[in-house]
Structure P
Amino acid sequence: MDLGISNRTAAVAGASAGLGFASAKALAQEGVRVAICSRDATRVAEAAQRIGNSCVGIVADVSTLQGGQDFVRQATAALGHIDILIANGGGPAAGNFATTPVDAYITGLQQSLLSVVGMCTEVVSEMQSRQWGRIVAITSVAVRQPIPNLILSNTARAGVTGFLKTLAREVAVSGITVNSVQPGIHATDRIRQLYGQAPDAASLGIPAGVVGNPSDFGALVAFLCSESAKFITGTNIQVDGGSYAGLL
C-alpha cells in the first residue's frame, strides 16, 4: 500500500532505539526524509545509518520545553521544513503519591507534557501555511488506565492527551491531523531490561499472547501520517494486544 508520503519530511524525537526508532524506520521505508534525535552522539549516528534514506541524526535532549523546540529547529534547518512530527521521549521517574516530592512534578511535566508542546509550537504555523501536516505523539496506555507507581507519567501523559485533542480540533481545517498512539508492552531494549530477553506475555497480562513487535507499531504510526489517514484526527489509539480492559 502506497501511503502517499514519499519525499515528505519528518522529525522523530527519541528515535535512536525502541518505538521511536521503529517509527522513523517505517517512515523512511515510505520514502520520507527523516531527522531523528538522541542525547548520545554515537547512538544517534548508528541509528540514522540503520534507518537509511539519508536519515539525519541530531544530538538533542527533548526532556524539556526548550529541548523539544531546539530539536525541531535543528531538524527544520537540516530538512528545510517539517511535514510530520513524531513527538516521543522517555518517561519521568517512577514513584507513587507518598514517595514523590512536589518539585518532581515540575520535572515530570517538562519531560512528558511541555516538551511535546514545545515541539508542536515549532511546526504548526508552517504546516498551516502549507495546508498539510501530521503530528503523532507516542504516549502510553496509562492515559486510559493509570499504571501503579508511575504517578508522574500518569499525570503528564493525561495532560498531553488533553493538549493534543484541543490542538487537533483547532488545526483540522488546515489539513493537519493530530493523534496519539498509546503503546502497551513491546519488545524493546527497555522492556528486555525490565522483564528479561524473552518477556512472557501471559505473566504480563497480554491477551494476544505475544509481546508487541516494534515494527508493527512503527507501521501504524506511518499509516497515521499517510494521505489515507487524512480524516483521522483527535484520536488516541491503544496498541497493547488487548491489555486494556475498559470499554472507552
Structure Q
Amino acid sequence: MAETLLEVSELCAGYGQSQVLENVSFAMGVESVAIIGRNGMGKSTLCNTLIGLLPTTSGTAVLAGTMLTGRHPERIAQTGIAYVPQGRRLFSPLTVDEHITMLAKGARGRRWTPDAVLELFPRLAQRRRSRAGDLSGGEQQMLAVARALLLNGSLLMMDEPSEGLAPTIVDSLIETVRRLVAEGVAVLVVEQNLYAATNMAERVLVMVAGRLQAETTASALLADPNLQRRYLGVDTIEET
C-alpha cells in the first residue's frame, strides 16, 4: 500500500440507539479501494460517518494527518474529501453550468477547473445549459462526479456510483476512476455491483453487518464463486 492518506480506526456509529458500524478499521493511500457488501450492511453509513453527516460514537478517522471525527461536513470537505453520494443529490432546477459555476471560484488555479471537468466529461459540455433534472442517469452521475472533483480533494469517495447506469456508462465510470488514481487522486468506492467494484479497484474490503469482515483482491474474488456467494449472495459475477 502507498503512504497512508486515510486511516480509520475502531470507528463506531449508528442511528439513535441502533449501532450500525462496529469497530471499522482500515487505511489507504493514493489508490482505489472498493468496499463491497449486500444491502443493509452499513456501507452508506460508513460514507455518511466519514463525511460528517452522521456523528461517530467512538473511534477516529484521519485524513492526511487531520482529524475528521467531530468536524462538520463543510469542514471535512475542506480537509480534502470530495463526496459523490448515492442518488447523486443534484439540484434538479439548476443547469449543468450553474452546478459547476457554484464551485468555480475555489477551483481557480488548481487541477480540476470547470474547463478540466468538461474536458473529462464532453457530454456535459454539450448539455451545459440543460437542467440537472432533464439529464439522463449517466449524465447526472457525470455531473455529480464533476461537482466533487471541483473541490480538488485528495480523496474522492463514491457511494454506489454505478447504480441505475447503463453498461457503457459504467465502463466509462471505471475508466474515469483509473485515470483519477493515475493522476494522484485516491478513490474510495462503495459498491454492490461486483463488476463495477472489481474493475474500479484491485483492493477489496468486505463489509458484513457493520464490520469489515475480510480483505481480498478483485482477482481472488472473481476467481472464487464461493466467496461471491458468501459475501454478496450472487452465484456468478454480475455482468453489466
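Taking distance in nm of label points 7 Å out along Cα→Cβ at positions 78 and 198 as the criterion, the highest value among P, Q goes to Q. Which of P, Q yields 20 for relative contact order in percent (Cα under 8 Å, 6 or more apart), as computed? Of the options listed, only P reproduces it. If log10 I(q)/I(0) by the Debye sum over Cα atoms at q = 0.13, 0.17 Å⁻¹, for residues 14-53 alone comes out at -0.31, -0.53 when worked out from the coordinates, which of P, Q was used? Label of the source structure: Q.
Which structure, out of P, Q, was helix-only ellipticity at 222 nm (-39500 (n - 2.57) for each DSSP H run of 4 or more, over all residues; to 500) derived from, given a value of -9500? That value comes from structure Q.
None of the figures in this text is laboratory data; all of them are computed from the coordinates on show. Every value quoted in this text rests on a predicted model; they were computed, and no experiment measured them. Cβ atoms are built from the backbone, for glycine too; each structure is taken alone.
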